[in-house]
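No lab work stands behind these numbers, since they all come straight from the coordinates. Model, not experiment: these values are computed from the prediction. Cβ atoms are built from the backbone, for glycine too; each structure is taken alone.
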Structure I
Amino acid sequence: MDLTVQLSEGVASAVLELYGEKIDPSTLTLSPTRKEFEGDYTLVVFPFVKMAKKSPPQIAEEIGAFLKANLPIVADYNVIQGFLNLNVSENFWLDFLVQNADNQNFGKQKPTGKKVMVEFSSPNTNKPLHLGHIRNILLGWSSSQILEAAGNEVVKVQIINDRGIAICKSMLAWQKFGEGATPESTGTKSDHFVGNFYVEFEKKFQEEYKNWQLTEEAATIFENNKKEDQSREEFFKKYKEVFFNQYSQLGAEARKMLLAWEAGEPEVVNLWKKMNGWVYEGFEATYEKLGVHFDKLYYESDTYLLGKDLIEKGLLDGVFYKKDDGSVWANLEDAGLDHKVVLRSDGTSVYITQDLGTAHLRYKDFGVDSMVYVVADEQNYHFQVLFEILKRLGEPYATSLFHLSYGMVDLPTGKMKSREGTVVDADDLIEEVVNEARTAAAERGELGGLSPDEQQEIIEKIGLAALKFFIIKVHPKKRMTFNPKESVDMQGQTGPYIQNAYVRVRSVLRKAEVDGFAAGKFSDYKIQKQEKELLNQLYTFPAVIQEAAQNYDPSTIANFCFSLAKEYHRFYHDFSILKAESEAAKAFRIQLSKMVANVLNFGMSLLGIEMPERM
């Protein structure tokens, strides 16, 4: 039984015995004792004042005495005003360490019987993955790993946005300006190659738009439509979309290509398949670098017509209503939302239609109990609407949907813009962080005795840990700035700092093995306060996993790992391990170190981070 549960039930028994009141143990406030006080767990006794009709210090004293006399795991206690600090018995902690030191998956929960689907990444095929995608991918992957560690069966999926006007822009630019070039002929990574043509389209379109603004037609439009005191620059900045749809030659060609694709014209479809194939090859290489894979891929080209049957059924059931122009809407005002169109007047789908159909299809494919969508906070309203409509349609999973909404990622230099080519590609960022790790390793000079291949493997692990941890440690909802140089700081709240704690333990264990150390008994060892703090942290790890899974918040695991690493670095500095004052102390500290390494390794693996043996 969990330690805090035992303590809470003991307190409930004390209150019943001492004050004749029955209380629910789950309502008690028990938390780890602050470091400046003696104790392991602290109970707040103020809620018992009314029933006991005594002062808080008196109540704390009476409950403490009862627990010490009747609950074997309570060795002692002390009272600070209205707070009861409880000392857990030495035997409890020693038994805990003996039972779990070798458990490489300590914290992993028993199967829940629940199946959860996590959708993440979901890129467009007109450009390579970029920094924003990296945050999405890392949140999706780590959430999947954490949900699995919490006992769930997890299905990882993405929907690839492989159709639409943006994809046609890349296709048209290659057709007009590519001169038959390929990724192989140019030596360019295939998804970057396609993304370059998306940027090229925008460049050519901007030139066309700039030239058109000098024409009489543009001048007339400006004079007839400008607002009072509106400058030409302000007017045409907002008029670009209208120009693209009504006047642009490039816009007309892109729209024509989209219509040809929808009509299944072989030449256009073949070009689409070829360029998307290049992009998929590039995506897969990036996913492999990040250590990410999916159980199933969905494609918008297959799903964009889905959902119409659900709309028809919803019309019959009164979930939707039809306007005079034939468009279909949902009235969501009673849920604090708005009226939402789900089918256009010409019968064509909108994004919400597709998402309704895709959710229904995924349930048919996998029979999941819940779904998690990892999508930026720009889409918060969209998912509120989607989830509300699915509830009204009576979809069996509709009450267990979650939008893992996250904030944008900036660089120290500012925001990124895809069309202008100012986005930091995921591959370039990975390379930059690995190079930062290489520079830092060279300055420390600690890899000199290893082969070039071994050095490269370690440097890549450090670089990827720096990238992943720096992003995951921030609460998903917060907007953040990613700084490559800060991410590799061995003294900061970084992945390499945690890796270094693990490497320290591994070094200790290797030396112990060389010395012929065999795990000895330490049942009579007197645990030091700092060692108990480490044990207490380790003990809470299963609950931390549970909390992270319930809140879909990988930063909980990241910050736990940092805190544990920091505590171990302090312990390593303050205590002798291999030259401990006694054999019992040596045996205890080696086992304690081993468990710290196992928990750090497992915890960081939940974030997709590998631990090196040396640094």
Structure II
Amino acid sequence: MKKLLSCAAVLLVFMFFALPVSIFAQEGEDAITMEEMVVTASRIEELLKYSPDSVTVVTGEEIQKKGKQTVIDVLKDIPGVFIAQEGSPGGSSSIYLRGTGNAHTLIMIDGVRVGDPMSTDGKMSITDLSTDNIERIEIVRGAQSVLYGSDAIGGVINIITKKGKGKPKFYLSSEGGSFETFREKVGVSGSNDKVNYAASVSRLDMKRVSRADEDLGNTERDYYHDTNISVRLDGRISETAKAGFSARHSESSMDYDDTGTDADKVQDTDITSVSINFDQDIFDWWQHIIKFGTTETKREYTKNNGVFNGTYNGTTKLASWQHNFFIGEIDTITAGFDYQEENGDSQSPWGNITNKSVNTKSFFVQNKLTPFKGLSFTLGARHDDHQTFGGEDTYKGALAYLYEKTGTKVRGSYGTGFHAPSLWQLYDPTYGDVNLKPEESKGYDAGIDQELFDKKVLLSVTYFHTKIDDLIGYDPVTYVCYNVGKVKTEGWETGFTFKPLGWLSFNAHYTYTEAKNEDEKDANNGKYLTYRPKHTGGASLNIKPLEKLNLNLNAQYAGKRYRNADNSESMPAYTLFNLAASYDMMKWLKIFGRVENLTDQKYQSIYKYGEPGIGFYGGIKVTF
């Protein structure tokens, strides 16, 4: 904590002296605005400044400047998000958004849900997904079940792939560095009057430190191999209709250690996600969108030089038909039908699951009324019909008011949500229970966004509060899944963005979260939930002193958190610093490098799982 406070003090001194000089001396430089278009918050494109939700948009350009290589690395620097990972890169990870559980954040690729029905909570691990071919990532915090159904209690993360633009471009990239790391990439993109396209292939090979922490006497260097393929193709069929296709495939293999012990275990994971969409403007006031998607996951575990230890296969299929009605400039109605089917099977020492499936049929409607410019009211409702537990109704109301003269936006929302039990939780022969009910939530947030000093500064503050009932846990005697838990999460998110000059920008964020067990029948009632730090934060300083040179210093802070339910054991806080740089030697040649864990911080994200120390990496990119 002392290190974080020292860093904060330095940054405050810098801002104190730099702010007045830059604001008055640099008229006409790039300004900070809320003019970005977002699609995830309301399932249609809208300006961020009119959205009532707490939204963060990370662009591909920002990802490149920070040198982030995986989606998980990007999410570690988002307000309200904490990632607990069983050793990076590649280790299984849990995403805690606003203190809610890993099962409570919906993950999408190009607007289509992805998941792993055969994981314990139904969530797909995205640790293998690289940042190649990504246009932007939209993170919407707060209850979103009205538009997206199950899992969106804490929020939604939408990974949007890149659309090609202009003449055909090809690139080749190669990188090497610490831990015997080698990474190669190749890609192509472009467009014409009818079609735009983008595709990439990347390969990562490395031998990192032991996943079981070295301090526990483990000296084995665990390998990790990962291949990512991404393709997107969009075309215009007519003046009023267009269609698109996107696919993403990842294939990884790694040494998999038990906590605290080096082990001769291997985990192989294949994930393939495909989506197809058709958009048509039937009239000026009526648009419909049809989407189909499928995600296939396969995890295979072996030990003792190839001895079988378990296989898990899961498939999620989706179909959606959405209608958008635009009534002048004052009203937008979004309504539609979603269908989801999950299938899976497994073989393991704890019992087999044979060809199980569940489906969910859903209807939703949302009305956004804008009686006058700047003010909007949003009301929505949804009904989900799940094959095992029946119907579930969710609701949401939201308000936003933007006073453009002062750059002030006030916003707030209240919504209910739910999380359906996974196939594994329903049908596993040892732990499952087909009579499980869904987890249910109620939550609200309220915030303000303020532009200052001729849009050189953007401040944001949000209060959030969520209660979850019927949380799925495990009976302490039989270990069978059952509905018992009640939890409450609440806290504050704050953000600060400062761009005094066109070549200089700084942003910082801090989140205070209290996530507690609220079950009066539980001996741990009133205790903090595991791996939910009270204090998290981060900062990024980007400098472009020359037209061809870019430098970025990034910091991430995670406070103390408990690793057991009775809060008797805790994990120490840590601060990580990362440095990235790139230089355009020629129009077609770029060199780049980065230093990860700049101060060689010794830390653990999850107890007994080791993390790499300082690492140096460098490479070149050729574009033609």
Which structure, out of I, II, was helix-only ellipticity at 222 nm (-39500 (n - 2.57) for each DSSP H run of 4 or more, over all residues; to 500) derived from, given a value of -17500?
-> I
Once FRET efficiency 1/(1 + (r/R0)^6) of positions 115 and 411 (r between Cβ atoms, R0 = 25 Å, to 0.05) is calculated for every structure in I, II, which label goes with the largest value?
-> II
Kirkwood radius over Cα pairs in Å gets 28.5 when computed on, of labels I, II, structure I
